[in-house]
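Structures are listed in the sections that come next.
Nothing in this text is a laboratory measurement; each read-out follows from the coordinates by a stated rule. Keep in mind the model is a prediction, meaning the values are calculated, not measured. Cβ atoms are built from the backbone, for glycine too; each structure is taken alone.
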Structure I
Amino acid sequence: MQCLECDESLDCLDNRHLLRCCGLTLQEYALRHQLPLDVVVHGDLLGHPDPIAGYSPPLRHLSETARAVLRAVNWAGLLQRDDGFVLLPGEVKRLDLLFWDLQWLREYGFKFRQEYRYSESSHRVVARNLLKAPAIHLEPSLESRLSPVPPPDFVFCLAVIVAHIGELQAGYLFMQFSRRSDGQTLALELARRGIEVEELDAADHPQGILLRTATRPDTQRLMALIDSYLKEMPGALERFQQQTPEVTVSKELVFDSAHFITDHPAKCANLHGGRYLLHVKVRGRIDPVTGCVVDYGYLKRVANRQIVERFDHHNLNYAASELSWRSSTEMLCVYIWERLIGYLPGLVELELYETPQSWCTYRGPDLERFQASGSDSLLTHFTDKSLGRSPLRSLVTETPAMLREVVKA
């Protein structure tokens, strides 16, 4: 096999040669030259054994930075256990950040591995990039309650967490944690520093938690707090500042609902039903790490939980008090917008079809404006506390003698 970087003829192309030759890993080499890993990876490298005996034990005296990095990736839910090892996976686009982790985590005995296997589901050779250490070497450090050493600096830990799992959408920072307690601890520490976050009902793990900065100024304060640390981490600050193209992504969802229109002069006053088709459109910059504006899986999960599960096979008038009077497509769009904007700050348009020939398009306020103005008064008429307090109501409750007094007055 000939190396396309240095033209050297080799029996087996591997990371040892490539890192010396051009600084690339085998997977990066394959991507650069548009080659499937099936062609590049030698059969001897598939499922290559990785004995625990080949790993060094952790240092006796660990640095503050190493402890902070380990704690942060653990809080972020990135550490995995597999066959006697603790794994920290990384994406091929962010290998330099994984190597930044390695410069500190090697104090615990971590090593970088790019492992290859044949995937029967995708019928091709796939690679995964990992930092690995024997689990037995890390047990004392992962259980901080048993350690007399004070916990590492919170702000630095926060920077590492944001660098690894933070996602920015329309000026709001999102962070997802697989363990609720870790996210709640982080939220408490941020509140002590005057930075508020909100918990969203959209975590993709049953024991997890999804946090979003409460306001854009909260995002700005948080990023200013960790800015100097992010600058030290390859690609971390650039991810949030890089100017990338803006695009609009859409998700189509379907739900079957019945409804009636109160006081309607025609047949719509009768209970009737149909299939609603909803298009949710989100606009924003392409995240240079994910390559997406927003993950379609997240978008679908949010819309299903907030909208579809509430309305599918239900009567719209009784499924939401805001729609009890008017469950028109227009009112429904306003209601849906207000349910989604906190989860999708980049939301720019809703398109709702009641029939293939009848639909509504709506562009509502952004999250900042919605937070300032609150729910639209169209939706709150029957829940407004002032309803029923008009003095004219006495005209239908008082006796005729009392009514005459009212008229004289």
Structure II
Amino acid sequence: MKILIAHDTYPPDVNGAARFTERLATGLVTRGHEVHMIAPSTSGHPLVEDRDGVIVHRLRSHRYPLVDQFMICMPWSASHAIKQILTEVRPDVVHIQGHFLIGRYAAKHATAMGIPLVATNHFMPENLVELVPMPRKAQKKVSDIAWWDFSRVYRNAKIITAPTPRAIELLEQRAHLTGLAISCGIDRDAYENASRTAQHDAVPTVLFVGRLDQEKRVGELIKAAAAMPKDLKFRVEIVGDGSYREEWKKLTHELGLEEIVTFRGFIDDDELLKAYGHCDVFVMPGVAELQSLVTLEAMSAGKPVIAANAMALPHLVHPGENGFLFEPGNVEELAGYLETLLRDPELRERMGRRSSEFTEKHAINSTLTRFEALYNEVINDNVVPLRKARGKVA
């Protein structure tokens, strides 16, 4: 098949949606498909590049001043460029990953040209707070408008997917659309190997990976670390960057944790694999996770997880089996679970094994096979109407 994927973010951007889109695109290439990607240029200038076999069409873009390393395209130039790319490539199917600018125009032009459209949702309004700062009182109204706008774009898709059943529920509740829950998928072998070959220190390491933005709640992890008994030796590694990095570094300084907490910033894939393999406990305090690829990655590396009891995280963390869930904002509860795991290496080992077992159904090959089948369905116009797919999980 000739497949065109479109999204407003793609590596080298570092976020869950970009990482999934890359895994999907490169995985489809390995299966013999011709894959094109439309994404913003990282330099600002338009270009076409071959990235691991994926033909990436980079659109003219501009740096967004409120978020570091985030590039945006202007509608008047992007719409024309996207239409031209679709005309030249003439894909069998278009797969959008979002409803913002690039996904919006890819959906519009694909529909006008009669090209079948598939859409995956990674959107949560909470993520808009960092992109468009606004008063708390306005957030509910803005959220409602955002979901209405989302529905206008996605209702043209023949099939909509989202990473988890909880994400499908959100889609139904807020956008009055439905679809199929398909995991973003993960290369389990890479993370298992990283853990198998890792060198562990006598002092256990707690790891967080993700954007350092408000909804990730990393401050709660830092405060929980400060609440640990003085006799308990451990380290905390925070991997990622974002608008809250300096604020959380300041909090670390104020709590006297500079010898315990390390901010590593962005690291490459090899270093990230080592970080997963080396850590002993993974913590995800975020409250806006539609799946949380980083949590899946840590689980694939055989690590116990402490996560906020929010959104899709309860689909991954089974309390007492592969980790613990804490109520968002309850630092005391988080600290209690953290101390329990840090003091008990046998419990960490047992829960880590369960984490690895739970990720078997999230193998990337299963995800690729499912999307190949969906593409064939829409290309051959053999799709069950979305209203009849309600509640169905792939």
Structure III
Amino acid sequence: MGAAALYNSGFDRPNIRYHIAENQGNARDQLLRFIRDNHAGEAGIVYCLSRRKVDDTAAWLERQGLTALPYHAGLPPEQRQHHQTRFLREEGVVVVATIAFGMGIDKPDVRFVAHLNLPKSIEAYYQETGRAGRDGLPADAWMSYGLQDVITLRQMQQDSSAADQQKRIEHQKLDAMLGLCEIISCRRQALLHYFGDHLEAPCGNCDNCLTPPETWDATVAAQKALSCVYRTEQRFGVTYLIDVLLGKNNERITRFGHDKISTFGIGKDLSANEWKALFRQLIASGFLSVDMEGHGGIRLTADAKPVLRGEQSLTLRKPSKTKTARRGSKSNSAAPGHGPLWEALRQHRKALAEAQGVPAYVIFHDATLAEMAEQKPQNLQALGDISGVGARKLEDYGEGFLMVIQTHADATL
């Protein structure tokens, strides 16, 4: 007793690139562009908050030419099992799912995990994104979120039957998740810090490290926004408040007399989308709250007073206008290439897997194929030196893969 081996590992998954994008009103288009630019023909998981959004997103991705399958608890068990089997055995399948999908899924070559809605906590985010890149090759954790996600999750917490203490814990967890989204420094350092882990230097493999966000002094704009909330008696939602700030003369504003208040029209220096981003960040930072019992009205918190009084300045991130960095843009990336040999090796592996009725990674992992494509072994001995090619697999598959490599070499002469 007491002589058992002890394995101590941290939370860092350095092969996963973290990217959190603002929902600019076209999150599905952002997702499609991300997949086509970085993971065309590769396996991935897309998480959505609701069953309806899962069905709609999967159907839309199918119409765009992707192999996308829905998965949620509302589908018949046999359909869920069929979709799960296809995901495990076929290449290039994207599963669009609620959080009902993922537990017990052992697929090493998931190249990306995407979120079209904000997770409820960093714990959930870490667990779900951790299903990407289990083979150690580069993978992406991509997320798009917006103001409505914050309001929806706050509403769900408010309507929960949980005890008050549990609600407070859930509220704190969501605040931490929002903080990770809005942070302007290295996301990996913040993520690891949350779990009590430590990363000495910025990771160089998250969106904030690769394309540092622009920041701006948002103090005056925040004062305008907070003042508008106060002047409209803390009863209205973000869309209405933005209309007041932009000076829109619509019937509702006129009926409430808000075309006569001091904040009417004082926000024309920013666009509606910029105001929306600002309100999102003010809510995420705790300066504003959403009154769930008051039909989603925005209210000031105690933290807003120093900003309104000019005692505290605010530096926030500017709304992003850039695309997700392509995976190949990272100089030290070990991602397998998409050249002819790589594709030929994948096709040969796929044919073998289909003939045997097993997932492709049972034949060889992507990491093994990537090493084959890089080393281009010319005999069985050299092929056997590649990681993942054991004696049995060398005997069963060696000649076939050598033929693919040799054929490719001949074609490039």
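Observations
- Which entry (I, II, III) yields the derived value -0.66, -0.94 for log10 I(q)/I(0) by the Debye sum over Cα atoms at q = 0.10, 0.12 Å⁻¹: II
- Value 7.3, calculated as distance in nm of label points 7 Å out along Cα→Cβ at positions 14 and 382, assigned to which of I, II, III: I
- Entry that produces 19.0 once Kirkwood radius over Cα pairs in Å, for residues 262-357 alone is calculated, selected from I, II, III: III
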